[in-house]
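These are the structures, in structure tokens.
Read the figures in this text as sums done on the coordinates, not as results from a lab. Note that the coordinates shown come from a computational prediction; the quantities given were computed from them, not determined experimentally. Cβ atoms are built from the backbone, for glycine too; each structure is taken alone.
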Structure 1
Amino acid sequence: MNWIIIIIAGLFETGFAFCLGKAKEAEGVAAAWWYGGFLVSLAISMILLVKASQSLPIGTAYAVWTGIGAVGTVILGILFFKEPADFWRLFFITTLIASLIGLKMVSH
């Protein structure tokens, strides 16, 4: 169950980074809504990280949380913010995903 919680926490980390990107592009009330989404996503992500780290090793939980956030943010950046999707960028994102899977396999 705690692995599911840490995955959801990582997805909310991706969400708060996405909200920051959208807020940067927005103005006025729209920007305020995106910043509000950032704060909500941040709070949920942190609460879930705390919950998962109560039974998972903190080093593993934090690495998986940031890894999911990093991978998700890169994917959203490519899809929504026209960031580059060149070979090396995708290669290193793939190695990050492989590392996260490896952490799951060696964790008890």
Structure 2
Amino acid sequence: MVLLEFSMSPLGKGESVGKYVSRSLDIIDKSGVDYRLNPMGTVLEGDWNDVFTVVRQCFERMRKDCNRISCTIKVDYRKGHSGRLSSKVASVEKHLKRKVRV
């Protein structure tokens, strides 16, 4: 399973790009891939092909009306492990012996 964190935003569209980001989140949400939105990007969990398909769909949608796009992608593959969107946080909480903000 893969955890993939990405951030994609258009350049040259002003300071607020929430309109464009929300279109990507709509694609992500409808994909069925497990995800977590955070203030700086989105983390997807799933099969390599599935998560990269979602990123490609977000890119294809954004490039329809954006001439320049900035995208960062970070990938963590771990064979045989799933549910890491929650379990990685739970592991840290276990060591701290308290809940953390997510």
Ranked by distance in nm of label points 7 Å out along Cα→Cβ at positions 18 and 74, the structure on top of 1, 2 with the greatest value is 2
Taking relative contact order in percent (Cα under 8 Å, 6 or more apart) for each of 1, 2, the highest value is that of structure 2
Value 3.0, calculated as distance in nm of label points 7 Å out along Cα→Cβ at positions 10 and 50 from one of 1, 2, is from structure 2
If helix-only ellipticity at 222 nm (-39500 (n - 2.57) for each DSSP H run of 4 or more, over all residues; to 500) is calculated for 1, 2, the one returning -13500 is structure 2
Structures 1, 2 compared on distance in nm of label points 7 Å out along Cα→Cβ at positions 2 and 90: the greatest is 1
Comparing FRET efficiency 1/(1 + (r/R0)^6) of positions 26 and 82 (r between Cβ atoms, R0 = 30 Å, to 0.05) across structures 1, 2, the largest value goes to 1
